[in-house]
Structure 1
Amino acid sequence: MNRVEQLAKLAARTTPWDMVIVGGGATGVGVAVDAASRGYEVLLVEQSDFGKGTSSRSTKLVHGGVRYLEQGNVSLVMEALQERGLLRQNAPHLVHDLPFIVPNYDWWEAPFYGMGLKVYDLLAGKYGFGASRILNRQEILERIPTIKTEGLKGGVIYYDGQFDDSRLLINMVATAIEQGATAVNYMSVTDITKDSDGFVSGVHLRDHETNKDFEVSARVVINATGAFTDRLRRLADPDVTPMIAPSQGIHLVFDRALMPGDSAIMVPHTSDGRVMFAIPWHNHLLVGTTDTPIQEPSLEPKPFDHEIEFILETAGRYLSRKPERKDVLSVFVGIRPLVKAGGAGTTSQLSRDHTIHIDNSGLLTICGGKWTTYRKMAEDCVDSAITLGKLDEMPCVSKKLKIHGWCEDPEKYGVMAFYGSDAAQIQALIDADSSLAKPLHSSLPYTAAEVVWATRFEMARTVEDVLSRRLRALFLNSHAAIQSAPAVAEIMARELGYDNAWVKAQILDFSVLAQSYCVNLETV
């Protein structure tokens, strides 16, 4: 992952690409991995940084979806459970098992949820993560000592998966490049070109760093822009019927002391009809999520005050100490690119989970879905692109494709386990320069060496790229991240050859952005 090299590959291209993929989130990068590993010539462009949008703002779960089972959508659950198993197999450094507790405060809940979760186990088959079972009150307290005890009868334990979303995404970009794809961040689509018959034939691009323009042609242009799906579709045809009904969800992050232990809590029904999770993550506690319809998507959505209060209130029903605003270390917001019922035009609904749609202009759009099923979404999308672009058929190989960083025993790397096989090279940086072992902040588990690594080998271009997505500092502790920004900016400037003016601008930009991850103590 070297942006200068990737940009040079883009500039040198004189013939059409097989596929140009617009959007560098889980869906677009997944499509790039699938297509490149089959042998197609692929260009992926992202208007901001990889994973800037929804793909870095998930609940950090690789799961089948217990609530889909309750809705009776068995085929979707089975597909997601299989993909969950494949993800753990292909990226064991980033995906691991996590026990979930469903606490019971009414006598009927344990047998009711217990039966449902046995079906969940059965559907997982050979991809199971562990057998569910009913726990008594004492067993629940041993696993979650700070759970609310009043009226607690017992509960059910089941097993699902957890991951680090943007870390996986960065490793997927590296995998796509290793498979032959070209991938460039900070590259916007400014226009869509068409052939003499009026069909999409390529895109105009602008590099944000140099303001240089490129015109590229392709057999197929794939729209994988998530919440911004309709914006790109309107570039090809201003009169298209919108497909996306965006909704936002927030997560609050707390100190782990609020809920110590290695188990999560799953609340099957909140007052707004959603599932809520309280999850240990990177030695912190993550609680979410909400579901609030919004009019227009943005790259930096803001939390609504009522969403913060809702999570604090709901979490307070299940914890012995009700969390308060002053306990929140960070709040982050993601936008769900929900597909409107029935889609639009000639939409082909492959499942209730994701939609592949071809506009009259010939633009291929993939939207909907969730992180867990990104690989299956990509497989379906590439199959459709092969047909649309009249490309030679090549079989999908992603089921057994190891993601960059794969290693057999990542735990041996300790706090750097989530880097997988890259951890040894980061340690080598420290061995060569002991100053790189310096922590960025006493409240964060990150070192200067990781900033160097992200800048040299993971295409980080800004302080935000490092502190938000290569490291998860902004998501774990917004104030500590703000205090880390000057050190990160200095390191990056040395690596990228920038001057002090760039350092000052980066510190200011990050500090302004990070304010929306801080929770005001007073309600608005």
Structure 2
Amino acid sequence: MEFDYIVVGSGSAGSPLTARLVEKGASVLLLEAGKKEKLHLTRVPAALMHTIGNKRYDWNYVTEPDPSRNGLTESWPRGRVPGGSSAINGMIFIRGAAADYDAWEEMGNKGWGWNSVLPYFRKMETADEDKDNAYRGGMGPLRISALRWKHPISSKFIDSFVNAGVPLNPDLNGRSHEGVAWNQGSTRGGVRHSAFDAFVLPILKHSNLTFMDDALVERIVMDGKRASGVDIIRGGRSIRAKARRGVVLSAGSINSPQILMLSGIGDPAGLTRHGIDVRVASPDVGRNLMEHPGLYVRAEMDTKTGNVYASPLGRVRAFAEWALSRNGVLSVPTAQVLAFLKSTPEQEAPDLQFHLFPFGYFSNNGRLHVPNRNLVTILANVNYPKSTGHLELRSRDPRTPVAIYPRLLDHPDDLACVLRGLDWIRRLASTPPFGGHVKELIDVPPPEAGRAADEEYVRKGTVPFLHPVGTCRMGADDRAVVTPDLRVRGTEGLWVADTSIFPRHIAGNTNATAIMIGERAADLIHP
């Protein structure tokens, strides 16, 4: 049980990091708190309707009441299976805008500008449709695919965006990040391609790799300021694994800060309250929690939508199409259309993102239900939120989840941006050809009800888009949790490599950026 490196978390960042370290000749122990799958349910793209909210696959965190949204509490899914959240997410592949990473560098994070990270984005992927070019990769482990099944209503949604003045973009991951486009997903031949399946599974029998599932990390073992290993709970007993060169946390924006705090790295007052000895005073561990706030608006249509597959006969048909040819509704990511736009001409950059799901669903205690109605879901979210929340330890027991305080609409600018997103949803719902099929926007107040009614609706209806970041913020200042080379400030041999390092949120879903961070981390940690 002694290795060069121990990587905690086999998700979107931990899997590529592990693969590249092994490729460089290092011995690696890769730890995953979740259990291996036997049925491989997660590989069916549409199976997220059954895995999200299911404690076999999902940490299924529950937040504290959010005063910025009338005290709302909600479930926050996070993957608890090899592949982490890349095994249960919506498989949407979007990299963020080039300006997002230039902003990271301008904040003091040298080496994280667009020109520095683009090679890693290209290195990690094989994009189909002959996209091996200056912006896309053609030789990476992760397969990025075009949709194998497109609903006609999705095409009309694109046309309505264009009719509303939003340009059609052939590739949102290419030269420009603005406009409307068909989504691309992390699927391969109609099957989910998680980070674990892409990067780790092909090398699982490599002599330099040891993979251990059902392994919950209790704490990092510290020799003074140096990380020398981890203590693990597995099968009801404690195990200690040693790391000659160091430990990398890739457990995500919820679990990585929790493990740091359990190990004595965090705000001294909070650690002392739980009887944890302070190893490194780092008050911002668990702070700076950023999320994409926005609306999921269901629209009832006068034409059939993907919900026809919710009937017993529809489910049989959908499974037969997928089982026989890996096609049909079960073969594709959740969103069919993505768009990035400026909510008003005065905005410096696209401040809103839109998704279209060609089906509508409801959530009950974290579990998803698709009713037998002709519904679609239009999603609008804020790209650059100014509101921040935080995490706190509830206990020194690693099996006790942290307390999550989201505060999604704390900043008035975020509320204003969501309201502009609602305006755009109404505009699209009245713009042909898509708007010609909309019977009603469910639960949305009529425009004549006034802005006060809109604000009340937004306060109640705004939800997180499940892109939590920033809780181990990267920076050059003294309060940053990690330095630009991903080392935990005040320690040796300890790094964080996942979305918790974000110094600022990006325009887009976070999975692709998490994978890029894992790729880049390998070169920073083991040059």
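Since every read-out is calculated from the coordinates, none of them should be taken as a lab result. Since the model is a prediction, treat every value here as computed from it, not as a measurement. Cβ atoms are built from the backbone, for glycine too; each structure is taken alone.
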| One of 1, 2 was used to calculate FRET efficiency 1/(1 + (r/R0)^6) of positions 139 and 155 (r between Cβ atoms, R0 = 25 Å, to 0.05), giving 1.00; which? | 1
| remark: Output 23.9 (mean count of other Cβ atoms within 10 Å over residues 291-298, calculated) maps, among 1, 2, to structure 2
| request: Kindly point out which one of 1, 2 the value -7000 was derived from, the read-out being helix-only ellipticity at 222 nm (-39500 (n - 2.57) for each DSSP H run of 4 or more, over all residues; to 500). | output: 2
| field | Per distance in nm of label points 7 Å out along Cα→Cβ at positions 483 and 515, the highest-valued of structures 1, 2 | value | 2
| said: Taking FRET efficiency 1/(1 + (r/R0)^6) of positions 3 and 83 (r between Cβ atoms, R0 = 30 Å, to 0.05) as the criterion, which structure among 1, 2 has the greatest value? | reply: 2
| At a computed 23 (relative contact order in percent (Cα under 8 Å, 6 or more apart)), which of 1, 2 | 2
